[in-house]
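For reference, the structures are reproduced in the following blocks.
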Structure P
Amino acid sequence: MAEITYKITVAEKIRDLFAAAFGDTFKMYRVGDPIILGQSQLPAILVTETALEVAQDATGYDGLIHSLTIQVVYNKKDEMGRPIEGNTLDTSLDNYTDGRDPDTNEYAELSIMGILRRNFTLDNMTIQQEATVRKTLVARPQDAEQDLTAEATIEIEVHELQVVNNRV
């Protein structure tokens, strides 16, 4: 039986944008949240499609709305015991999610929002202008002990037109 192949998913496309831009700044780029993350895999960027809305659109097309959650995950233990001066994980999360260039005041080239805004269109898709950024502490299970992560979560929508041939 022949193997079925599929077009790259929206989550994979967004993950690949981040991996190309950030390189080895992050140790893992993944589609989906594995829940258990090893300390050696942090910091990480996780991209998950949380919902897909399908609606009839123009003749011969469906309108697709992909809801995505992007997580930037750091090991909170990396900050414990650090002096008060200097960057905290909160500052790092801010800079990597929506940091701005000090000279131009535009989104930093190496920030999630900077990457998303410069890649507004992806093939026949568009990244919507609205985004929500939240920072949280998360207790993640790790073997017998709990690991604490500092995380920023960015929620976006990507709109796409999907051809539907021979609709009756």
Structure Q
Amino acid sequence: MYINFNYLKKVELSVADIVALQAIHQNRTEDLNQYIVDNFTILHLSDYTQTLKNGEVRLNKKGKEILDKIQIPNYHENDEKLADYLLDKYKEEELVICPKNKLLKLIAWFRAETSFTHKEIYSLIVSYFETEESVYNKRLDYLFFKPENAYSQPNLQHSRLFTWYDSNKEKFNFQ
């Protein structure tokens, strides 16, 4: 399990809180009540949990989201805004979307690899969509990385957005 400690600090949770959330999450498939019966922990994490009628504690939607985001390297809240914009755009044009969590990982990866700011990435995406090349990008996740095979690791040479940027650098004043 990867833990994004910068984001963890930003949302004001401790490592113990994340372990407790993970234990609550895993409690659905295996008995981990011995790790989560502490009432203080349950009260402290009440924003992220819900108690069922039978007394079992489960993660609520916010808890599942925070647990997912904590596990994304380099995640930032602005990645979410960019992902929402892209998902809306692709849905509007009836193109193939991908799971939001996958998109968040790709955006965070792309931003870390290129050192672009969120505004620069947004500007790049808007410019890309104004070109004829964007017509050929039917899948949202392929905008950031199109794998050659099932074992491909993300790299910028297989990013449609980056290769387009690389051939049109003169239009942008990045870095």
From P, Q, which structure was helix-only ellipticity at 222 nm (-39500 (n - 2.57) for each DSSP H run of 4 or more, over all residues; to 500) = -5000 calculated on? P
So distance in nm of label points 7 Å out along Cα→Cβ at positions 88 and 104, computed for just one structure, reads 1.8; which one of P, Q is that? Q
Upon calculation of relative contact order in percent (Cα under 8 Å, 6 or more apart) from the atomic coordinates, which of the structures P, Q produces 17? Q
Matching task: 2.2 is the computed value of distance in nm of label points 7 Å out along Cα→Cβ at positions 8 and 120. Pick the structure from P, Q. P
For structures P, Q, calculate Rg/Rh (Cα atoms, Kirkwood Rh) and state which one comes out highest. Q
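Any read-out appearing in this document is the output of simple, stated calculations on the displayed coordinates, not a laboratory observation. As the structure is a computational prediction, the values presented were derived from the model and not from experiment. Cβ atoms are built from the backbone, for glycine too; each structure is taken alone.
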